[in-house]
Structure 1
Amino acid sequence: ATWYAGGGEFRGTGGWTGSYSAYYALGLYQSSDNGESWTLMPNSIAGSPSSADAAFDFVARMAVNPVTGTLFVTNNFSGVYRADSQDLTASFPRVLGSLSAHQYSEVAAGPDGRLVATLSTLNTSGGQSAAGGVYLSEDDGLTWTEITPSTYPAVHQRTLIAIAPSNPDVAYLLTLVSQSLTTGEEDFRFHKINLTTGASEDRSANLPDYPGSRFHGARLYSFLNYAMVLGVKPDDEDFVVVGGIQLYRSTDGFATPIPTFDEASIGGYSAIQVIIDPVYADFYPNHYIDQHAVAFDPADPEVMWNGNDGGVFLTRNVSDDEVVWENTNGGGLNVAQAFTLFISEEAGDPRIATGLQDTGTSYIRDLRSDGGAAEFTPGERIFFNDGGFGYFGSQYVFASISNGRFSRLNYSNAEQTEIQSSTEAANGQGGPIGNALIELMPPGATGFKFYIHPLLIDPNDGQTAYYSDGGTGTITATMWRNPNLNAPNPIPNWQRLDNFALPSGYYYTTYGISRSSPPILYLGATNTFNAGPPRIFRLENANTATDGLEEVSIPNTPTGAFVHSIAVNPEDADELIVVLSNFNILGLYHSADGGQTYIAIEGNLAGTNNDGPSLRSASILPLTTFGDARSVYFVATSVGLFSTMELDGMNTVWTQEATEMTGNVIANHVVSRRSDGRVAVGTHGRGVFVGDVDPTTVANEFGSTTPTGFALAPAAPNPFRGSTRLSFTLPAPGHVSLTIYDVTGRRVAVLLDGVQQAAGTHRVDLEGQGLASGTYIVRLEAEAAGGEGRRFAETQQVTLIR
């Protein structure tokens, strides 16, 4: 079967700052082997991968006509596009809508080949378009007829479509009109349409609406269509599922209201709570909130799949009074989006925790025995909302969530391997409540907070906390310190350090601290109004000082650059790495003298004209535990995790780690511990990965001696504009050919042609000059010299954009 895929996130995905940055796609992909391999469709590529300038930067919906096999695609710009063939080289003319006129558009194909599409009146500039509405095509999308119901709202945003598989005359529409500015409620409309007669019914009044908070499922609420689903059971045209935060069902197509919440709800929260506190939330058994997709199994109508903020879930009894869900987020499926993670400082400690987007703080234990298989406990949600920073203390676990809130949790066994979740603590379950779950924020810190707000627990004593406050009114941003978070009531211990107040427009965005006594604290500050360069500060005697803040900023950094991370060598308080996370700048700097001087070390990560990846986090791992005087330097980037053992300014060569595991997945946060060489990295979409430096093979692992096998590393950057670097390794001397083909199989460049190469790692640059925009195939062929008979061949795709 032929599969298609598109990407992009128009509404964006959240980051540490709380801003929602759009994620751009680059064209459409086709698979002819049921998703085993994918090829970029060349005529779907246009524009730049870093700006909204092409039809398929944001793909909203894809549908295949089951009668003709024709592919239809909608986007967040302009409407419906139709593939003119089923070949890889298909073109995509727009068949409905107008450029920039429709911020939201949807399309659905019925079992008889008829198509329904919806266009929002809301356009891409926030204004209104007159051409929005509902449209029908009966000739495979060549022409369209408007069938907008007379009761349809004149102004509307996103409208979902579901055509009943058992009766192709029946279509349902779920429409978000707007959000009321006075009450905060969302105005939803629900229509049933007969596609043959054009008759329609407005059933909006029968949508779920119960006493209590919209944030806990009392009524349909979607965060302005961020979480919004609609589906129809394959064998019953009246069995309809709708969702926002909560998931509901109706057995008569919402022809009548459903009397109670318990009758309507089949997922999300377990019950409506009038007082909202997501720290202590209870959920529908084995399910989660914020619904994004539903799909019925055509072979078994009782089976329904559901995608939400917690991952992918499956029920085999969707018609039963009590719907039972199975969590399918195992066996290789991982959708966790890690903002942060933290591990214990102690060698061999199995505890790992990660702050996740949408799903709180997840706690994991490493159950591997020496030399055993990789076995980890399933992630246990100990804190809800969006997870942030934390620390495994000697008495408590500290964890933060969005907007700067943080608390402490109890250990519930003597070994401190089990943790009482926030919900258990609130309900008196899972261990003694004691003095846990105290809200620990400084009571006077009422100013601006980043979404994932900076928080540091000093590892030197495990109880001193550093916390920033964005200020309010005429008060500028400053820092707070608490010397004893373990106290029965730690709140009075907070000290506001007004001598560390920042100039207007600046906020503290990250901390790094030495493992020394007394500790040295490094602070990164960013001007969020793009009105000044990033600033770095150093504070000696950080646990007691009330003045003495020294500025050690990096010269000549660009205005508005965001200080994302400061990594301090745990064995040398004067060695640090500063990470600036913006694209298209030099963002990686090293200092060996406490910030008195800096050297840019981005090296091969800088790309051409600084168009390399965005950098997110760094960590310095000294190898003295293994009798080695060197250190390993790690940096988490938007294209994976990289490391080096040799810093050489802009000649530094960074090598991608875990190419077969994390690969090019966005790496947001990396941490390491010197006591046993453990490294952990949190990724955006693939969860957390853990590695350990082996003292007997550390040189091999980090590329200073002969590799043990052939390998072709992922090209970086990819996609690329000017050039991209191709890296490969040879376990022995041999002859190497490196050839470039276009998607038709035509050879367009030969970089190496049977060239003798030594054992080791080699790098070759592919220059884009003379090549057209599009996808190319890189093929590496190598044969070991000396008649050893070892041969190797591997391919990968690279994309050139102009």
Structure 2
Amino acid sequence: MLTETEFYYYRDVEQNLSEAGKDYLTGCYMGDGARLVGTHARRNIVSWVPSEKLNDKTFSTESMGPERALNTLMQFKKHVLWYGDQPEPVDVIRTIKNSRKRRGTYIGDGIALSTFGPSVYEAKTKSKIEELLEENPNDWLRNENGEVIYKPARDAFSKLGIKHKVFVYSSEQQVHIANLNQILWARQSHHVSIDPQMLNKVMRNKFAVTLEELRGLLKLDSITPLIKAIDTGLLFIDIENQLIGDTENCLVSTTKPLLEHAVEIRKKNLVYQKGFASSKDVELVPTLKSAEKALEKLNAIKEGKSSRSVRRWKVQIKEGEKKGLSPFQSLIPKYHRCGKSRKLNIKVEKFLMDYLLNDFIYRQGMSFYRGHCDYYFLAEGKHPEFEPVTRKTFTLRYYTIPPEIAAEARGGRRLSNSKAAPTDPEERHLKAMMAWERAAVDHYLVDLYLIVYTKKGKVIVERPWLTLMIDLYSGKVIAFSISFRKPSRKSVAKVIRACVRQHGKLPREIIFDRGAEFKSVYLAALLAHYRVILSLRPAADPKYGGEVEGFFGEFMKEWLSQRDGNLADKTEARSIDGKKTPKKSAILSPADFYRELKKYCLWRENSCRGIGSETSEYEFDRSQKMFPHIPISVEYDSDFLVATCVEPKKYTVDMQKGINIDNVWYSSPKMRLLLGKPSRNNVRPDPEVPNLIFVKVLDRWEPFYATEINSYSAKLEEHQIAEGMLISEAAYLKRKIRERDDIELAGLVREMDKFRENNNQTPIVDIDIRGNKNNQSVIFSKLKNANLRPINVKSWGN
């Protein structure tokens, strides 16, 4: 952290900068970033990481690779005093086609103020750097020390007296970065390190053990004290090649030489090491069919047969010997080289591919048969001297087009992403290694109808929305919330509250999709306040978010399909008779659904799933005990309730009744402090409790309660949740119901008026009130279906 006073001392005294350089540093330090990252993100996860060296603000990264890794390294380096994101833009002169120059602006990925001077950083992957070095050698260079230089930015910043550096990231650094994150998170915990004397005692006769073995020897409850010992230099690990999170395989020693010796011994016995496997020519490792053919040829030569084929095989053996091949390898058939020659005329092939790429792939719904007919008609006019290709060739050539290109032409980016080839597994980011390290949140419109309101002979039903938070390490459902409203900031607030209420902690990182509620200022501010990393996965990419979507699919198939009122089989739901629709068979209330969902989650997390050897529940519990420093502890108190309420709205305060929201009155003795103040005040309605709101009274948020708050407090969890849904979230449904009832009432009034006009007599209603003399509600409820009978009255009297 660098205070403002320390910054000015650094800028004006410690560094010899020009006025332009000082102004640039001031703009970077005082600003909030030159641009918003992730606006044009396609296949990368954008994150906002709480950063101590950014004065406890959030550092924005455009990917989980280079930018995120560079930020971690800067947090760990002691000579870096301050590290900010998206520094101010500068003018640069780039080289474009034909070696022409063009002026433009450049924004780096980060700026570091260190004891060695200020530096602006550009972060790129190793593969991207190699591509740039080849495509644009005028701007991208590699010096004799192996450092990569971006010449336009280097020249621009040198005028300001600031260095420009390029950080090259490769997948080999993933383990190192993951271990540094573990150490940084452990620094924030309150656990103490281990006693050096006790450590020397247990390690006296052991030159290296695993972290799990050492934890057992020291009788520790968790790994956190050992991580702190690694941070302080009491213990050593191979930080670049072994993961701290893999406690059963991470070797640790009290000295570096002993550790290196242990690692070398371990490597000799490994079944596989990264980069060990590589591609081999099929001639060296043939298929069974090819091997049999080669053996037949060898046997023919050994038997002394004489033919043209045998003579040709002998020549192949001699040529193979020159290449270092054995006779067997020389005689392996080269079937893999077949079919390489072009059989179509160049004119025919060119028109065919032109039609496929510029016409057919854009025709939504067109079959191969119809497409071939259209092509055939056009081809006969384009090259009458050559026969158009057959439908089989037409189809085969279509499949040579990359699937993502054809999919984007027909269905846009979402379909294109779903058809894209998988990424290189060796280049993928590491998955979560511990419980609470990373969680995902998403919404699902449940395929089930719940009863919202009941009236005589009729029930009103609605489909609820389910918001789920799932741990990406174990697959355990950490928290969930249900709502009758479409996904919004309140949905997010409810699931975050549920997580803290049940566990007293939040995940270190939460990944969301790019819905409006997830990109809100409210969510960004809330997670930044509790130092939780906010990440947004790529939009319109079905390959992301599979963990949460997988739960939704399992829940629908395993549970919802067995409950009345479900829409699990949508094809069947659309084809059945109106009297049998799911709407008319709903039997579950919101409280019932909440209770059943909890039971399903409990069953799921203790059932056999996937390829692992442990249940989700066991895996989650074991991991959170071993790594208690990963989650962020949060107290479920009044401060948390106020923080999770959505941004305030203004409501009018009636000094005699209080504040009315959706026909519910809220009041508090603190209302007296609002006398003489503006009648409209900022109010934060509670997203869960229907009988609680927070009102800004002077400089504090004061709780205002409804009359039912005491009875609400005495209810069970599922009934509290259900009441909040029915009162706050189903209010719009009840307004529709009341409007329908009022329309029916208007019809009754019209019926009474018409009856009187036709009879000129006073109508009376015959109802049976025997046994109900004291029950007025029964009397009025019978008015709807009562029969009217006219009477003749000459006069009214006693």
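Please treat every number below as a calculation from the coordinates, not as lab data. Quick caveat: nothing in here was measured; it's all calculated off a predicted structure. Cβ atoms are built from the backbone, for glycine too; each structure is taken alone.
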Among the shown structures 1, 2, from which was the value 135, 82, 63 of Cα extents along the principal axes in Å calculated? 2
Using mean count of other Cβ atoms within 10 Å over residues 60-67, single out the structure from 1, 2 with the greatest value. 2
Assign the value 19.4, calculated as mean count of other Cβ atoms within 10 Å over residues 260-267, to the correct structure from 1, 2. 1
So if we calculate mean count of other Cβ atoms within 10 Å over residues 92-99 for every structure here (1, 2), which label has the highest result? 1
Structure (1, 2) behind the derived value 39, 15, 6 of semi-axes √(5λ) of the Cα gyration tensor in Å, for residues 420-483 alone: 2
Using the calculated result -12000 for helix-only ellipticity at 222 nm (-39500 (n - 2.57) for each DSSP H run of 4 or more, over all residues; to 500), pick out the matching structure from 1, 2. 2
With mean count of other Cβ atoms within 10 Å over residues 124-131 derived from the coordinates and found to be 16.4, which of 1, 2 does the value describe? 2
If you work out distance in nm of label points 7 Å out along Cα→Cβ at positions 508 and 540 for 1, 2, which one comes out largest? 2
Ranking 1, 2 by mean count of other Cβ atoms within 10 Å over residues 44-51, the structure that comes out highest: 2
